[in-house]
Structure P
Amino acid sequence: MSDTACLYIVPTPIGNLSDISTRALEVLNTVDLIAAEDTRHSSRLLQHYGIQTRTISLHSHNESQRSKQLIEKLEAGISVALISDAGTPLISDPGYELVNECRLKNIKVSALPGPCALTTALSASGLPTDRFMFSGFLSLKKQAKEQALLDAANSNITQVFYESPRRVKDTLLLCKSILPASTRYTLAKELTKTFETYVTGSIDQVLDYLQADPSHEKGEFVFMLYTPLTCKNDIPSEAISLLEQLFEVLPPKKAASIVAQHYDLNKKSLYEYGLKAKENR
């Protein structure tokens, strides 16, 4: 294998074309081949910067087959740059199979730093950033989505998701129905573009923005939430005692519902506290 053979992971702008780095342009100009998620989409960026490197598609529907072809080229000494439609490849985008196979075959992989909707949105969200979890897109299935959101609310760290314009409203309405009122949200869209928008606050404040104008539901969204842990001192000791006993014999939701009704407390907060207490035993 040639010493020059390398797979470069090259981030591209998520909106503003000026965000591409000098090094990224240099790599795209000098590699033998660019593997792009959508060659037609990427052609606009390449033409803008006068890059004439040959392109080939690598997307979710052809990744397995295309990865084998690219591995053969890399083993033959051809250098390849991997780009997605926007942002950093592999972050909720194709590329894992190719990179994994390169590692297994000891083919050099070099990742360039650069634009990513995840870190861009998180850094300006106003939510805690010392610890966070990114889970990509939420499930299309309601039960799985509901469980993911409940888990997110019980994690005590900022949770970051991507969401499509077709589903963002339903996701927020689901949050309103199942998550604690103390949960804080940030909805970010049109990142780095002219109409970049961040909305941070309670679920009602975020929903009010989304429903104020049909255009507010358009675009690709980064959806973030943070639920602070319920303080033990906010729950009477007798309620905690009963909750802990019921958690041993009943499903968590049922136990929280009984204690909430008996002591006139918030069911969601009891559920959240009970799960966290059980985890820490």
Structure Q
Amino acid sequence: MLQPALPTFIAAHPRSILVELREAKGSTPREAGTFMLVATKVIWGTIGGGQFEYMAIDNARAMLAGGGEAVMDIPLGPEIGQCCGGHTRLAFQPLTPELAETLERRLRDEEHERPTVTLFGSGHVGQALARALAPLPFAVSVIETRAEALEDLPDDVEKHLTAMPEAFVDKIPAGGVAIILTHDHALDFLIAQRALARTDLAYVGMIGSRTKRATFANWLKREGCGDDMLPRLVLPIGGTTVRDKRPAVIAALVAAELLQTYAARQAQASKRQIPTA
């Protein structure tokens, strides 16, 4: 079950405790600044799991009952059944309207910094991919020509109903992703051509086979497009190592592919920032 959006959780559980990882030294499950909310019977988010998180949840619920501690220093060693070897400091405070607004604003700011993934099409694979990407560090949008195909998508996914999905290609921010999964091959090709005409996208992918790739290559030639377009198209998406056509499996493979793409881009950016002698 997908976790609800933060405002939805807060509205349903206004009496909660904010648990924030204030310090993280050495090897720890999450970094400083990570937070979660703990209500009487449910939680939102995670600070890393394991016994360390169980201790935090118990303390937060003790605070809800009138006890608990405002700060906990927890070494992640054998004494608590974890072997990370790092050290953490957790801060606990009751949720207030002002604090809730701060948390929501923080997530909105982080959302603006996330890479944008635009899914063109919300069929079986599009739906599965939207669900797979929703909890990952991406801002996901789904573009569709069919209203019913936009139903049952995760709350955090932006939905756009349009008769001209190709027009949304121009709205993708630089460094973003276009993944093409419509129910119409001609529309797939039109969207892909427009996406590949841009050279500032991190990833342009299309669902299909090697045969579809060859057909698209011939179509590009007939349209008089440059030879530099096709090499930048990922088709099939998700790689060819695992041969499985189930939508959830394809979605998992594509999600991994996107994470690898952005990890490589971040590594390249870090290298560029290192001054040379």
Structure R
Amino acid sequence: MSDGNDYVKLRETFNEDAERYDRARPRYPLRMFDDLAVAGVALGARVLEIGCGTGQATVPLAERGYRIVAVELGTDMAAVARRNLAAFDSVEVVTAAFEEWPLPSEPFDVVFSATAFHWVDPAVRVSKSADALRLGGLLATVGTRHIAGGTWTEAFFVEVQKCYERFDPATPPGLRLEAARDIPEDDRELTSSGRFGPASFYRYEWELPYSTADYLDLLLTYSGHRALPDGQQSALLNSIARLIDENYGGRVVKRYLTELRLAERVQ
């Protein structure tokens, strides 16, 4: 993590265009939500969601009958989440930073965070999650990684690195995507706290096709792309668009690894 101010600025970029984020960000494999039930998260369980964004994971949770308090830092993101969740009386969206939000007196059965846990201050995210849970409750964190693969456009993700190396000086030279098998399962942060037992991991590999316009839309939801100076950002996106249009017929396929990590509060 870079300097604290840079970190705060980056996590706040998601709120700059909540409608784009809601439109362009990929959803989550539905099987993941079914696996929560298999792991023992019962119908009607009380769930605290950290960083719900626009509700992309909250909606499937609500559809499965969970009672949810969703805490979201961004005011615009929270507003879109409330719109997307208007049909569910069992969901409350709170606009607040999780680090500063006062925990209610009644503990939760599950603390859930989809692609947001790493944005919470590492000094408090594990301990406060444990404090929010009943003994025996589950911390469920979801991470999504872009991995090697992508059907017939895998070569695109090698070629596109030249665009990044040219227009984003922070890009490490020769950067390549990892295969899912090379990404380790990691629960050290949880077990070293003494508050959680060893984690269980559920992994899902899947692909999404993108047109050139859709892919650029997606890139503009990533904090690193949004944080680039306007001139660099435009040049980078234009070069990526040319590469997709000229070499790949205006269409690429991106391969994802989504990982659900479940750990029980033991102390």
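Ranked on relative contact order in percent (Cα under 8 Å, 6 or more apart), which label among P, Q, R comes first with the largest value?
Largest calculated value belongs to R.
Comparison across structures P, Q, R (criterion: distance in nm of label points 7 Å out along Cα→Cβ at positions 34 and 258) gives the highest value for P. Computing semi-axes √(5λ) of the Cα gyration tensor in Å gives 45, 22, 15 for which of P, Q, R? Here the read-out was taken from P.
Coordinate-derived values only; no laboratory data. Quick caveat, the model's predicted, so the values are computed rather than measured. Cβ atoms are built from the backbone, for glycine too; each structure is taken alone.
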